[in-house]
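Each structure below appears as structure tokens.
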Structure 1
Amino acid sequence: MFGFDIEVLTTTEYDVVSGVIAILLAFGPAAASFTYCTTFMFNSPAYCNVLNIVFNFLIAFGGTMVVYLLWLSGNGWSESYEGDGVDPKQTASTVLTWILRIFPSFCLGNGLFNAINSGAGDGFIKGGDASSVWDPQVLLWEFTFLCAQSILYLLLVIEIDKLNHNANAMSIWKRVVQTLTGRAFFSTEALVQYTSAEDDDVVREEERVKNNGVDLITIKDLTKVYDDGKVAVDKLSLGIPAGQCFGLLGTNGAGKTTTMSMLTTEFPPTAGDAYLAAYSIREEMKETRSRIGYCPQFDALFTNLTGREHVQIYAALKGIPNNFIQQVVSEKLAAVGLNEFDSDRLAATYSGGMKRRLTLACATIGLPQLM
């Protein structure tokens, strides 16, 4: 703005420049937090990105023009208006302005528009001439809303993320979306049906779990049905006692990875439940996650961190006291066969086998109850 000498945004008259800089700075974190909230509504990042850009442009530009034109067409524009009371169009403009302020892009657009017209008189500034852009009718309210949104939308993101992994909350949300969109409910029971006879040992295991399942890992009728109706996991029931090393085998597409994703609370189940150390993966995600060590199929490593730094991060996440972290990390790295030299190298330089060792060290740090 200063480089191209855009005077309407850089003038010190009416404190315009201070207001413009302040509202731009406040818009950044508010817009980031708000946009993060909207991402939970989409499956495609590219589609989400395009719609967010279009939506924010329409709200910032179109919303500002609508409330302004409504005001102009009412008694905010005509000095000869002789009606009694408040013009309904002016009231509509005011009400719409307060509603649209929940969107950071509108606060930015409306605030900038009012700031550059702060000295233009009644026709531009709703409520009369402004002595400063910091007057409420210019951009004070917009700036206040943006500051509040930076915090509130960030807290909302955290709560949405928690609910996004809560099976019960997701079930309610899907029903709400289906009702609003007019889509028919799908019945899990109707879709999930056995099409062939089960082995005797499978039936016995199901009965054992249903009757007195008290194993360290207890899975009861665990089911995952995707939105397109595809059944990924079909009423899986089994129990795994403490101290046992259990192998889950199956052909490609049998649902092994989906089962692991549900047990680690990455994705909520459609129906059924599983209990890890007696905690439900549907309702007690925090308790189950704190007891799990997970070594994923593909190495989840940061190429610009050393092996030691990786294990230090997971040690801190697992709640190991700071004064013990270095000792525990060194012992864990040695236990998986990574010496001091290798531990201080970037993970990007590791061979495939070394990456698996490092991933195993991250998974086992903190002595998780379940692996």
Structure 2
Amino acid sequence: MIVPMVNLKPALAATEPQWRERLDHLLCRAQFILGEQVSAFEQEFAAYHGARFAVGVGSGTDGLTLCLRAAGVSSQKQEVILPALTSPFTAQAVIAAGARPRFADVDEGSLLLDSAGASERVNSRTAALLPVHLYGQPCDLASLARLARLWRVPLIQDACQAHGAAFEGREPFTRYSPYVVYSFYPTKNLGCLGDGGAVLTSRAGVAHSLRSLRDGGRHGGQVSRVAATHSRLDEMQACYLRAFLPKLAAWNAHRARIARLYDEALAGCPGVRLLPRPPGSVHHLYVIRARRRQRLRDHLGRRGIATAVHYPVPLHLQPAFRASGQKAGDLPRAERACREILSLPAWPYMPEPMALSVAEEIRKFYL
């Protein structure tokens, strides 16, 4: 039995007529940068998430960097609070903006940044809060927004793994802050065939600022009016994204079914701790906490089952972020989680018997 971590081919096949039609139209018009495909996708993506505006950018990392700069966070004297358990690209975005990452511990159950973890690290140098909707699980935005208001700092959301998610299953993320960032890396719930990203906001001024920052500080024409960069969503990738977006709800529903199957099959399994999922989760990754993780991975690998670790080293212990001054033992919950977490295969169109077979092999290892 061969079980990959993810298989993108079924999704491509299911949407081929739609993306081929848009690609043909693009090639006929031959406008490949900031044309009608990106514009149409921005409108459709914003409407899908209950936001007024979407601004397509080159990647999720770029989106975070541009949001920080738009919010006035660009100095080495400024710190941004973010969780120690997330992709290193979240922290790299802070450095790219010119600020300093300051890492906070995560909640023991959800593994997400919460207001208690963030408030432990907030100080007079704090310039922004940057929670991550990790694994497709919405953070406690109500509490984090209160903390941001208390300290009068912007709340910038990393939703790069949370396409289609909503707080408490119903409220748009943009209700809680004007900066919500998505990645379209190919394996995301909504991915393209390369790099891409977008920022959602319901504030016209923020959208205007981001559109300038992504395009060399221009407001149309050839005059740069502010210090900026070059980070634009590609027209060709927008063709794929427009074809995939109408399938997102169904794809997320299938991910939820796979997650429920794993939950049921692994309930009570010794050596396995299941993660709680709040309402509104879109199940980007199915993650367990596993005793003897590497031996379990080896066992599964010998049987053709791929696994992954998202993420093996907490950010405060990675060489790139030594300047935070944080050391081993400072953030024990994140450090412990990074030794135990294991991502199991899950994707749209994954056969349900395949997920049950993966769970069965895990139970065999521990029983």
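Any read-out appearing in this document is the output of simple, stated calculations on the displayed coordinates, not a laboratory observation. All values derive from a computational prediction rather than experimental measurement. Cβ atoms are built from the backbone, for glycine too; each structure is taken alone.
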Note: mean count of other Cβ atoms within 10 Å over residues 285-292 at 16.0, derived from one of structures 1, 2, originates from structure 1
So FRET efficiency 1/(1 + (r/R0)^6) of positions 149 and 325 (r between Cβ atoms, R0 = 30 Å, to 0.05), computed for just one structure, reads 0.65; which one of 1, 2 is that?
2
Given structures 1, 2, which gives the highest value for relative contact order in percent (Cα under 8 Å, 6 or more apart)?
2
Out of 1, 2, which one gives -12000 for helix-only ellipticity at 222 nm (-39500 (n - 2.57) for each DSSP H run of 4 or more, over all residues; to 500) as computed from the coordinates?
2
Structure from which 0.97 was derived, Rg/Rh (Cα atoms, Kirkwood Rh), options 1, 2:
2
